[in-house]
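Engineer: Listed next: structures, encoded as structure tokens.
Coordinate-derived values only; no laboratory data. All values derive from a computational prediction rather than experimental measurement. Cβ atoms are built from the backbone, for glycine too; each structure is taken alone.
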Structure P
Amino acid sequence: MNPTASVADEQHQAAEHHESHDKLLMAVEPDVRAHVDAIIVPTNREPAYLAEAVSLARRLGSTLVVLCSGDASPGATKELAAGLDLVVVDVTGLPARVLPDFATTRLIEGTGFDRRTDTSLKRNLGLVIARLMAWERIAFLDDDITVPIPEDLELAAGAVTASVAAVGLHVGGFPDNSVVCHANRETGGKQGTFIGGGALVVGPESTESFFPTIYNEDWFFLLDDVGLRGSALVGSVEQKPYDPYASDARAQVEEFGDTLAEGVFALLDEGRYASATDTAYWEGFLVARLALIDDVLGRVRAGVRGDDGELLPEPVTRRMEDALLAARGRCEAIAPDLCVRYLEALRADREQWREYVRRLGKRHAWRISDAKHVLDVLRLTDCAEYVPGSHA
């Protein structure tokens, strides 16, 4: 075999871009409803954004867990959720070493690939609370997601089994994609979506995985050491629209995680997950990723037509071009060995997390009678509060 030809073929396949990874999902029959023990919402926006989650928790009889920072207000959250079983946490006041220190975070900290958001921290804290509460099924819900049919969450919960660790809800409305993938779709490229953490129901086994601090953290959460854990799609939600090209910073922050996730999931599609730590694979994939961005850039420069068939105004396409150039610049800075080192660190972090949650459960399970005791165990009493529901 000609190794040069092999690499060229691999680059060509990757350059075609995997429009969807849906073939990786398990087929399930959404005919059984199960109780959603808790709805967990990471938020940094004003309390009005919690209206959907509050309504769902009331309708489904679920505990609402709200993890606040930024413009989110624990006090206003309590007013909005009056009568609900509520856990509200101001994550800006978390004590040191509540959660493990991750090698994946240290690896890119202070570099151009560092993602300075607290979404992963909030979701991980939600997993720990769920573990200590021994909740059977929890739903992660972003504050910009609406659920037209609340019972879809219960159907998703019913699809969680010993073999199906996570069930997402199909995201309609505004597509849940990166800047590069948005631009690919808007310029006529084939582009799908995949399971996202914005609307995701998981069972107890999923607390032994974690969300790394990187774009597409939900995709990495679904992985284990041998591939994708059992995952499925049931029901639908709606994503509120936003402007993906409002800031070049979005494209820059997303690029490392988007490239890494697309590369790993391309291997999963092809049944070659073991090659994820092969530097030669990433050399080829990074060339292909740049080719994809250049292809989309070319289409943008040729003119983009809106839904009405008319060419988009030049200021709009200029912002698309600027965002793609920002993504391209960040992609050029990704070294193949960084991809390998990150995935090796991710494997080590998963093992550390598993040991952490198992040890935590064994040490404290006997003390847990309600969420107040969970907050005590985690030393969160200065930054968190449990408010029992009116039915308690």
Structure Q
Amino acid sequence: MPDHADIHFSSLVIDTHADTPQRFVDEGWNFSDPLHGGMLNLASARAGNLAAEFFAIWAEPKEWHGRYAERTLQLIDGVYEQLRKHPQTMRLGLSASDIVQAHADGVFCALLGIEGGHSIENDLENLRLYYRLGVRYMTLTWANTNEWADSSGDLDNATVVHHNGLTEFGREVVREMNRLGMMVDVSHVADSTFWHVLETTSAPIIASHSSARALTDTPRNLTDEQLRAVAANNGVVMVNFYPPFIDEAWRKAWLTKNPEHDAYRAAIAVPYRERGVPVPHSVATEADRAFYVEYMSATLPPAPLGALIDHIDHVARVAGIDHVGLGSDFDGIQFLPEDINSAADLPRITAALIERGYTAEQLKKLLGGNLLRVFTEVQRVAGS
């Protein structure tokens, strides 16, 4: 059996989703600081051989209602400030070749991806502005349906106006992203939106942080039919690490505690509501962790690492080894699978996949090569 460390540390490892920018902005935390409860910093990236990270630019839709572009620009600026503070160890990536060059130079490559199309405020000018600022993918929706695309997160909400997928303006957004060379991300979208995207796009698509619905039955995951469709499109599915998306016991337990969980979150939000300011994501995350310890930990152990490996393996088997990668959701989720505490533990995923029979060539594709191929092709289509 090949040595997992040799394979992992000789691979170019890319992760497509981390919500760390909120820490930069809301906590005044630096990427060179100790983790302090987080999941990703320069030290953990180096320890786990993580060469490149797409930082998620996420304007929480309720907390920042009516101020989406403001929050989007604030978070982009937060990443730029880290680049300014760490010129020797961080570099902005704008292309696949930038990732390769940064890796060759031993510099961490930071990339930008917008999470939630509401950030463009229904304006293609904003989309183009974000591209000029370095954004290289956009998740068409978050858990909220916007004015032009349906989300998987609110399909059962009768108060939300749905569109049965993409509106005509939504199709314009996809076409403009193709023209710019911005990857179209279908994580979070409704099934109807997914299929409309494939009808519209002229470039490969990504799912930046989604797992397999056949194993964990949540609409946030992709069906086998969708996995095969992404493969036919030459795209890539980056597997999410979030326990409720990879472990059926976690999914069911988390859902059954929704009423208590909502009340718990509402209580911690009171001081912020009284001041009329948004609740920081870090505060909500800590509340969720405290809630788990108080109400769930006695009967719900951490999700096993094997559950994550099952999802990676399933996507690889259904879509093909050329169409799977890693989309951790570091710093955006409250919990990680057992044995994964930060980016430093990414080699454990490689080791587990080797035990499942994956070869060095296959792992180099999965760990980063597949994303590089898609990114390159999206930018080639834009320039053609």
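Engineer: Taking FRET efficiency 1/(1 + (r/R0)^6) of positions 41 and 169 (r between Cβ atoms, R0 = 41 Å, to 0.05) as the quantity of interest, name the structure among P, Q where it is greatest.
Structural biologist: Result for FRET efficiency 1/(1 + (r/R0)^6) of positions 41 and 169 (r between Cβ atoms, R0 = 41 Å, to 0.05) over P, Q: largest is P.
Engineer: Please compute mean count of other Cβ atoms within 10 Å over residues 49-56 for structures P, Q and give me the label with the greatest value.
Structural biologist: Top value of mean count of other Cβ atoms within 10 Å over residues 49-56, among P, Q, belongs to structure Q.
Engineer: Something else now. Name the one structure among P, Q that distance in nm of label points 7 Å out along Cα→Cβ at positions 113 and 369 of 4.9 was derived from.
Structural biologist: Attributed to the structure labelled P.
Engineer: Computing mean projected area of the Cα convex hull in nm², for residues 313-352 alone gives 3.8 for which of P, Q?
Structural biologist: Attributed to the structure labelled P.
Engineer: For mean count of other Cβ atoms within 10 Å over residues 65-72, find whichever of P, Q sits highest and give me its label.
Structural biologist: Sorting by mean count of other Cβ atoms within 10 Å over residues 65-72 in descending order puts P first.
Engineer: The value -0.24, -0.96, -1.12 for log10 I(q)/I(0) by the Debye sum over Cα atoms at q = 0.06, 0.12, 0.13 Å⁻¹ was derived from one model only; which of P, Q is it?
Structural biologist: P
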